[in-house]
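Following are the structures in question.
Please treat every number below as a calculation from the coordinates, not as lab data. For clarity, every value in this text was computed on a predicted model and none was experimentally measured. Cβ atoms are built from the backbone, for glycine too; each structure is taken alone.
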Structure I
Amino acid sequence: MDLDFDLDREVVALIKAQLIELPTFPAVALQLQRTISAGDFGLEALAKLVVADQALAANVLRAANSAFYAGSAPVTTVPQAVARIGAKELTNIAIAGTLGLRATAPGPLEGLRRESWRRSLVAGLLAQELAKARHQNPGEAFLAGLLHDFGETIALSCFETILELHPGSRPQHAASWEWEAQKYHLELGQVLASQWKLPPFVTEAVMQHHETAFERCEFPELVGLIALCDAVSTRLFDAPSVDAVTLEGLSTTDGEVAALRRVLPKVSSYVESLENLNVAPVPRVVKSLVEQAPTELSGVINEALDLEVLITKKDQHEVYRAVAISTGAIRLQGLMPQPESHLVNLEVKGAQPLKLCATVVRCTSSDAGSVVELKPFAMNGAAQTVWLGWVHGAASIAA
């Protein structure tokens with residue numbers, strides 16, 4: 001790291017002084033846990049607890065209407081949403097929302113925090129799904145998956161605290177910041193589990209999921225499951241689409257592979273539903289200290305493509321024109337800027353309309369307004385077919 005100070009020394013000093021700022025365990029999650037553990041409850045009682053927390057109520061409604069909980073019709077009330085989601089998953093949504101607020105707060109390393117949180121959230125969703133087939137507790141699996149790498153998010157927050165004391169620091173590549181965060185993510189994840197007084201299986205999942213053998217663990221089956229889901233989540237974020245995610249070399253049965261293939265196309269809508277709830281209409285822009293890697297579109301000029309694209313975020317819509325596309329990215333022009341690293345919904349108009357989630361990779365000013373480059377996130381097979389049709393069509397026109 002080309003910094004003007006010793007990052008390791010500063011982090012150690014924060015840890016020793018117990019000045020690490022950790023998210024607090026959500027009170028509504030504790031209330032839900034107690035109500036559900038008592039056993040004698042109805043959906044109305046749970047709905048009242050959810051309604052009392054405005055942020056949770058909105059999260060539950062958005063999650064219930066995501067593709068992950070695909071229903072025959074949209075739900076419009078909290079009781080309907082609670083009935084669709086189920087009692088056992090409400091607590092997890094409350095916890096995920098609290099962690100999401102911390103992970104997506106403005107800051108010079110916000111993009112890296114968002115990416116780290118997304119990977120952990122996806123790992124939790126996959127663990128919840130596979131736990132059913134492995135006769136494990138799906139709620140426990142989700143919690144362990146959600147928290148197994150959250151120490152990385154805490155580490156990045158620590159770096160931001162330190163960077164405030166060194167305003168002259170120069171931008172660094174994302175890989176450098178991620179490597180530094182990996183050095184502390186196990187310890188800081190354990191600190192969070194301890195402060196929240198979480199069960200031992202969570203702490204063990206945090207500390208042991210990078211191991212290759214789990215026989216000596218107290219909860220070997222759960223830790224093995226989290227390690228598997230961590231690997232699948234990483235591959236998902238590295239792939240241009242869910243169909244391109246390879247599951248080779250992983251300890252999975254044919255049934256588990258089929259389950260993963262079913263759930264992977266649904267995760268983007270769930271992540272988007274929890275990530276963008278508390279986005280301000282005009283986001284506070286903080287200068288990033290991350291040098292973005294070039295997208296596949298960098299250096300490509302193709303003015304033959306002309307498609308109308310609608311970007312939707314928190315029920316706000318902006319119209320753009322798609323002017324270039326590749327297998328892994330799309331370039332838009334429009335009046336309004338979009339905050340980098342944020343997840344948005346794209347709706348492409350035309351003879352083959354398409355809806356998908358995408359991450360804003362870069363946004364720059366132009367004479368006409370803004371140029372926005374985005375990468376598709378967890379694009380399904382049908383969407384990829386349409387996308388590649390545009391790529392090949394654009395390429396043939398440009399040629």
Structure II
Amino acid sequence: MKTAIVHEWLVKQAGSERVMAQMLAAYPDSDLFSLVEFLPDDLRSFIQHKPVTTSFIQHLPLARSQFRQYLPLMPLAIEQFDLSAYDLILSSHHAVAKGIVTRADQLHISYVHTPIRYGWDLHYQYLNSVEQGGGLLSGGRSLLIRAILHYLRIWDVTTANRVDFFLANSNYVARRIWKTYRRHAQVIYPPVAVDRFQPQRQRDEFYFVLSRFVPYKRVDIIVAAFTQLGLPLIVVGDGPEQATIEALAGPNVTLLPPQPEEAIANYMNRCKAFVYGAEEDFGIALVEAQAAGAPVITYGRGGALETVIPGKTGIFFDKQTTAAIVKAVTEFETGCLHAEVDCLRDHAAQFSPDRFQQQFYQFVEQAWYRFHNQNALEY
């Protein structure tokens with residue numbers, strides 16, 4: 001099979017990029033396509049130093065730092081990739097990648113990290129977010145953004161018909177795929193580098209947060225809760241909510257900018273517990289924490305319900321409020337959760353890269369057989 005892998009943008013190595021890298025490991029002769037590619041030289045190893053075919057957005061003004069601002073052009077850009085020479089197309093999708101144009105005799109499998117967030121689940125949060133000039137809900141700019149998102153939703157649903165088989169990174173996302181596209185998806189959990197952690201059995205006394213400072217991550221309520229509790233908290237991250245979070249942080253809260261992977265692993269290996277406030281599609285950081293022997297205190301919605309065992313590897317809070325986090329941490333402080341390091345690591349091991357690669361390769365081979373020998377195109 002001559003294979004193409006399509007990803008939205010290659011600018012860093014985050015969760016979706018790690019999935020794409022494992023796709024490439026399973027099919028190392030694949031050619032890579034991405035709307036933009038601005039990887040620094042020290043990160044190009046995860047794409048095996050392959051050349052990347054990019055779209056016209058790569059060459060637009062300020063694309064290196066502001067490529068997300070070209071969202072209205074992304075549906076057009078993804079459709080310009082000529083994939084007619086390929087037998088198998090694998091798309092890694094969280095925005096527009098599944099919208100590539102293929103022929104009836106080409107097999108297209110899309111691994112979905114999430115249906116496009118700003119168009120669906122986070123639509124109103126996105127509209128209510130604050131930019132430099134003020135809220136997006138006022139004036140002509142609001143009307144323009146609403147029109148763009150309306151068009152994007154129509155395009156997103158229509159292009160679901162271009163996919164032969166859907167994969168989802170969690171049952172939570174599979175339900176959203178059904179809700180949005182009325183298509184079934186098989187779940188293959190994403191790969192997590194569980195072996196890079198060396199948990200410390202005698203844990204330190206600090207709690208740990210690793211997150212981008214954006215509204216839906218809810219770092220603000222975690223910082224507010226720990227300021228109220230007076231317990232030591234280390235927070236690693238940055239983002240548009242930096243000033244808000246700094247204003248909420250008491251003297252017991254240490255805010256650090258993004259750190260190297262070795263430093264992150266060190267904090268994970270030593271922390272008393274890992275705290276997370278977002279409703280995630282899967283939540284790789286939650287699995288990483290457990291692999292590092294850290295119990296998890298997290299919001300009990302979304303992918304966390306599939307990666308954390310309440311009462312065994314973590315504690316859930318039921319509302320995204322400061323009071324709910326204070327209650328959960330206070331409960332944890334009583335020693336109600338007896339999470340053994342070996343138990344945490346064993347649970348996290350089921351999300352290893354080897355497991356992902358085996359399941360992904362097996363699914364693709366079976367889909368190839370069904371597509372070409374059984375003509376089964378409705379699922």
If we compute FRET efficiency 1/(1 + (r/R0)^6) of positions 144 and 232 (r between Cβ atoms, R0 = 25 Å, to 0.05) for structures I, II, which one ends up with the highest value? I
Given a value of 3.0 for distance in nm of label points 7 Å out along Cα→Cβ at positions 168 and 336, calculated from one of I, II, which structure does it belong to? II
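Given a value of -10500 for helix-only ellipticity at 222 nm (-39500 (n - 2.57) for each DSSP H run of 4 or more, over all residues; to 500), calculated from one of I, II, which structure does it belong to? Spell out each step's value before the answer.
Working: I: -16000; II: -10500.
Computing helix-only ellipticity at 222 nm (-39500 (n - 2.57) for each DSSP H run of 4 or more, over all residues; to 500) on every structure in I, II gives -10500 only for II.
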